[in-house]
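What follows is a set of structures for review.
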Structure I
Amino acid sequence: MRTRLGPTGLAAVALLAVIAVVSTCAPLLAPYDPDRPDLLNALAGSTGSHLLGGDALGRDILSRLMFGARTTLLGPLITIALSTVVGTALAITAAWSGGRVDAVISRLLDVLFAVPGIVFALVTVAVLGPGMTGVVIGLSVAYMPYVARVVRSAALRERNLPYVAAAWLQGRSAVAICWRHLLPNLRPLIVAQSVSAFGFAIIDLAAISFLGLGVQPPSADWGLMVKSGLDGAMRGRPMEAISAGVLIVVVVVAVTALGDRLGSRQGGAR
């Protein structure tokens, strides 16, 4: 693991693992109910009982950060999982079939690639209403061509290698060859591409929550906390906005470093 990821990759994995554990165990670790207001603690500074103080409604900021990691990470995770599964299936289908099927899928990907992800999210929110469901669906469609185009190019190269021809001559079906031989060889590239896209998905979902179209109050979410913390920042209590914003930056930097490391190892292997 140290050889594959290096110190930077290992540090990124360790940081992301800690955040994932804290978010998973938030009900056990959080000192307070993240949604319970306490007007006596409104915009209070750091104290022994509230390490990061309280927000405008007196809710404990540290507890909300712990619970907010769930939606902040789960939404992008579902987005990338959906876009990766669908994009990989389309890419392998296009690369294996070739001809008219490849042309149709490639044109579809070009059309989707030309539309910004935020636009897809706004359209789905307009249809389904504010909330994570519409945002995740819209961004999944938007991220699909990013995965599909990279995987399709690699699948075309793999398609012409001797081991594929040998499997074909042995009488194996196209589905069996793609599932048992082609896909395993493409897996490192797919993982590296998905990890890199995960960082961008975190930013997009945080931005949409900041606009008030993603996670809805009183649920805790880092993007939503940055928005709600602006009022406190104007009153000289910027802890909520700063802490949530810093966590978003730290997680995105860690994910990007891990993605770059995986991408460089994949490029070196090829």
Structure II
Amino acid sequence: MSVAAVPSAAAPPAPRPPVVERAVLRVRAGVAAEARRVVPEETPVALVFDGTTEAVMMATPADLDDFARGFAFTEGLAAPGAIRGCDVIETPRGIEARLWLVPGRGAALAARRRRLAGATGCGLCGIESLEEAVRPPAAVPAGRRFTFAEIAAARAALEAGQALNRATRALHAAGFWTPEAGLVLLREDVGRHNALDKLAGALLARDLHAADGVVLLTSRVSVEMVQKAAAIGAAVLVAVSVPTALALDTAEAAGMTLVAVARDDGFEVFTRPDRILGAG
């Protein structure tokens, strides 16, 4: 990632920290006292493709090059090979993550924007039809199999690795774990989709394959989370919360093993239990 200054006579804004401290009046057992609380930062991040803004997301200002690349890939806007570079630029009003594409790809995105002109609402931003909202997921690779103990170890590693969430108790995380290396990657964000996109970008940048390990989520599993996980080839997805029925149907269609309600005392395997040794 390169960080460029905004052309201006004034110095560029200082990089935004992912967390900040705020003064609070803390009440415990009926007694009030002044205190400090660490809270997550939430910043508008414009995702700009060849000079044109594709989307503006509210996100935690950390790992934004991973975020931009992951968002471009999981949303089907640009394959990894179509991205020539990424600059993250601080501005007084927010941050721009500027992706530069190979010749021709920017024109294809411009044509797509013209088709979307005049759209209102933001249930699933940037889609063109109901069919796209529930589009068939990518088929995931065969992947590998994991024991009960390995699934438990992966979930525990995710919790232990959440440094920003320990400070704030307000951030989601997405991680990648293998039996050989443990927790290989972890990305945090105020948005669960953002955290997964950041992880996707980090995997792509390091040429790591999601099917070689377990992809982990701290959030509930909705359909778009399964779609994004399938796009990066996650054969086994483990989440601490409950999936929706449509998410389960989508995981089945992708051939994905979806493990959820992963807690200290165990977990539940909702789809494709054949990748979990001892599950059947």
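Taking FRET efficiency 1/(1 + (r/R0)^6) of positions 27 and 227 (r between Cβ atoms, R0 = 41 Å, to 0.05) as the criterion, the top-ranked structure out of I, II is I, with the highest value. When semi-axes √(5λ) of the Cα gyration tensor in Å is computed for each of I, II, which one produces 30, 27, 17? Computing semi-axes √(5λ) of the Cα gyration tensor in Å on every structure in I, II gives 30, 27, 17 only for II.
Given 24 as the derived value for relative contact order in percent (Cα under 8 Å, 6 or more apart), which of the supplied structures I, II does it correspond to? The correct label is I.
Ranked by FRET efficiency 1/(1 + (r/R0)^6) of positions 75 and 259 (r between Cβ atoms, R0 = 30 Å, to 0.05), structures I, II are led by I, which has the greatest value. One of I, II was used to compute helix-only ellipticity at 222 nm (-39500 (n - 2.57) for each DSSP H run of 4 or more, over all residues; to 500), and the result was -25500. Which label is that? Here the read-out was taken from I.
Every read-out reported here was derived from the displayed coordinates using simple, explicitly stated rules and does not represent laboratory data. Note that the structure is predicted; figures quoted are calculated from it, not measured. Cβ atoms are built from the backbone, for glycine too; each structure is taken alone.
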